[in-house]
Structure formats: C-alpha cells, structure tokens
Structure I
Amino acid sequence: MKPISLVCLIASVLAGAAAAQPAAKRILVYTRQTVSAASSYIHDNAPSSVEAIRKLGAANGFAVDASEDPAVFTEANLKRYQALVFSNTHNEAFQTEAQRQAFQKYIQGGGGFVGLHAATTTERDWPFFTSTIGGRFVRHPKLQKFVVRVQDAGHPATRGLPATFEWEDECYMHEWLNPNMHPLLVADPTKLEDPDRAKFPNDLLGHALPLAWTITNNGQRVFYSALGHKKEHYSDPLLVKHILGAIQWAMGEGK
C-alpha cells in the first residue's frame, strides 16, 4: 500500500471536519404582493427590507434567500429553512392549494415564522393563515407619530429597546386577534389622530393596541410586528434590532 501523503491526509481531515459541521442556518424572505378589487395598494418597502435582512444574515451567521414566487412553497424546499419571513406580503400569498398545504405543514411542524408590517393583510380569507399570524388587518389611521410601549422587555425582539419610544408609522388595527398571542409592543389608540375612532377600535383593543407579538401554542414559533411601513425604517437601528431579535428567536436561537 502506498503511503498517504501529508497533503492528502490534511485534506481528508479538513473534509471530515467540514462534513461534521452543522449546515448554516437559512431563512426565506417572501415578498409577494398582489392587487385585488378591495385592495390595490403596493408597498415600496420590500426591497429595503430584503437588503436589511441580507445584511443581518451576513453579520450574524445565517443565509438569506428572497423570493416573491409562490412556487417556492413546496414541502421539500421549505425543509431548507429554519424560518420564513413574510415581509409586507399582501393579498394572495399562494396560487395553489398545494402551496398552502406546504406552508401549513411547515408551520405545524414547528418551522419559525416572522411577519412584518403588511403581512396581516395577507390571505385574510384563509383562517389558518390568519390564526397563524395572529390578526386580520382591518384599517389604520393616517401615518403619524405615536408612542410605542414595550410590554415585554425580555424577548430577543424587544431586549434593549427603550421602554417607550416615539415612532412614525401606520398604526395597524385588526378586526380579529388570536387569543393565544403574547404582546411585545403596544400603543394607546386613544392617543392617535383618528377620525374613525367611534367605528373602531372595539373591545379587542382598550388602551393597549398590540403592535408586535408572539404565538407559541402547539409548538409554534410565530412573531409579528406592525412596524415598518416606510422603506427608510429598514435602515433605522431600532427596527433593525427588533427584526434581528425576531428572526433569531424564530430560528430557535434567541431565548
């Protein structure tokens, strides 16, 4: 038997070590927006959110794929991801029942999920999606400054944020909220400039309108934040920190 060269031996050891390393964590950022007779608004913030999340991935050790193609929703493809990020998706996220079933199986199997801003305007006629994300968007007052209060400062998405901070955004209101949600950020809707206040909010809201929350029942790892209407928000250190904590938690890293 010929002696193994030192170079070959080193290469073999390195290859074995590389094979022993766990695969890099990977997330999918999904940005599909569609128009309908009821809602034709298209956000211009999706590219900025993708760019921000790619930077977060590069700096924090997770790979980022981005798509607006519903064909990515197959059971085999979703197995590649530790978390799905629905960034400002709107109206129909899926085109086929098979895609919906792949998404549902992923969530029910414990896959992480992060919804950003307009994500609660997505699939509002599909009860499973509404229940998963935690709310069904109904309206918002005009974009304005308001005070956000951290209700749970111990979560990775809120840890280190100021106890209260002023933020300019669309303050999203939802006509249904998942009773299993755990609010992280809230606002007082009575302090908003809101000509339609008499119509809404209702008894779901009180003085603590949920703006960001988690849902963990049945083994789920679901996060949603209503912040992030403006594309400039995705270069704001506060929102970037908020999103990073959410993604890391959804992937199972943050505690």
Structure II
Amino acid sequence: MADALQGQVAIVTGAGGGLGRAQAAALAAEGALVVVHDRNRETAATCAEAIVKAGGAAEVVVGNVTDNADFRKAAADIEHRHGRIDILVNNAGIGGGQAFEDVNEALFDEIFRINAKAPFFAAQAVIAGMKQRRHGRIINISSLVALRGTANNPHYAGSKAALIGFARCWALEYAPFNICVNTVAPSFIATPMATNFFSAEDIARRGQANPMGRLATPDDVAKLVTFLAGPGADFITGQTLSANGGEYVNAM
C-alpha cells in the first residue's frame, strides 16, 4: 500500500466491471477510500471485498448512475459520512458496435444517456464540495475511437467524444478552484462488454495489429487514472491521455 491518496475519498462508477474494478483497486492501493458505485450489488461487493482483502478501504453504494436524483443523494450521503469527495471517475458506460444505418433513435438515446448524460450530472453532483474545499479530480473514461473515429460505431464514438468536450470545459471553469479534470481514452480492451460485440477472432486480430502486439488492459487504464488522481498531476487539466500502445500514431 502507498499513501499518495491517503485520506481522500474516491467514487468509481461502474466499478463492479473489469475496467472499473481495476481502477478502484489501484486508487485504494494508493490509500484512497474507494466508493464502489455500481447497479449490480454482487459484483460491487466482490470488488470491495478484494480491495479490503488487499489492505485497502472500500465501501459499496448500489445505484444506477443514469438516475440523476439517486446519484445526487448517494453523493450527498458520502459527503455526510466522510466529509469529502476528492475524486470522481466517470467509468460506467456501455458499448456500441452497430452500423450507422442500423442505429435507431432508442439505441442512440440509450448510449448517450449512459455514456454522456450520466457522467455530466454525476460530475455536477460532486462539484460543489470540491469547489468549497478547493481541491478535486474528475476523470472521464472515454475511448480511442473518440479521437480517431471508427466504422460501424458512430453513436458510441460520439458519446465518448462528448466526455472529452465536457472535461475541457470543466477544466477551464474549475481551474481557479484547484480542480483538475482530465480524460483517459484507451484503445480496445477485451472486457466482457466488448466480447458481446466482437468475435474472438476479431479481438485477436486487434491485438496482433497493435504496434506493441497486444491489447490494452484494465491495468493500463488504472495506472493512468491513479496518476491523474495523484499529486503528480497537480498541474495537468483539460488533457486527454490515451493508453493505446502506439495504435493512434500508427493510424495516422
């Protein structure tokens, strides 16, 4: 256990999944008390139990991040219990994988509601306390496709691009309060969510095509999140960092 985030309180949304679970564990390993926020009580509890077993501090808050009122209440309860929320990681999201002409209005609305609207209002729920304490970190989890584009995924790419735009605007608005806002945009990660849309053969090809010969992992993302949450990133805001093994440069 390190202590770069000792005494700080972090919320990771969607922390019951593989990507969020790695982020939660990494933040806890640096000393933060991590609030594991997820709609699935079982996976959230598994994440929190693993953190505690490793010597960290974690608690579970079950809720749907798309329910703005519910998340606001959860944030207020956390502030009341612990006196602070220092770090918000907007990790919860869903994948796409449909061709442009196959995206109907309901699908478009769903992906923007979860991937863009929910993080927007989650940040709004914690910003007042951060302003008052003149300290905070908000980290949005986007995707490399938001930077480079992709075929057959315009609604997903658009929703993830919104997170980059949000972060840049929030960074400017809240820099006077010592609140840093950044985005992490990793390349393809073979999480269970991704395997719902892509075949094993396609996933293997993606790894082989990467300049480093492998796919990004949840730990690659977690390392960036932990860095941006810590004191080493005190003067970094409005930025988009991408763990992609050179894939972005290779596509230029």
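A short reminder: the numbers here are calculations on the coordinates, not readings from a lab. None of these values were measured; they are calculated from a predicted model. Cβ atoms are built from the backbone, for glycine too; each structure is taken alone.
Tell me which structure, out of I, II, gives 19, 12, 7 once semi-axes √(5λ) of the Cα gyration tensor in Å, for residues 174-213 alone is calculated.
I
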Supply the structure label, taken from I, II, corresponding to helix-only ellipticity at 222 nm (-39500 (n - 2.57) for each DSSP H run of 4 or more, over all residues; to 500) with the calculated value -14000. II
For which of I, II does distance in nm of label points 7 Å out along Cα→Cβ at positions 46 and 110, calculated from the coordinates, equal 2.3? II
One of I, II was used to calculate distance in nm of label points 7 Å out along Cα→Cβ at positions 70 and 158, giving 2.6; which? II
Comparing I, II on distance in nm of label points 7 Å out along Cα→Cβ at positions 30 and 230, the highest sits with I
Test item: Rg and Dmax of the Cα atoms in Å calculated as 20.4, 88, pick one of I, II: I
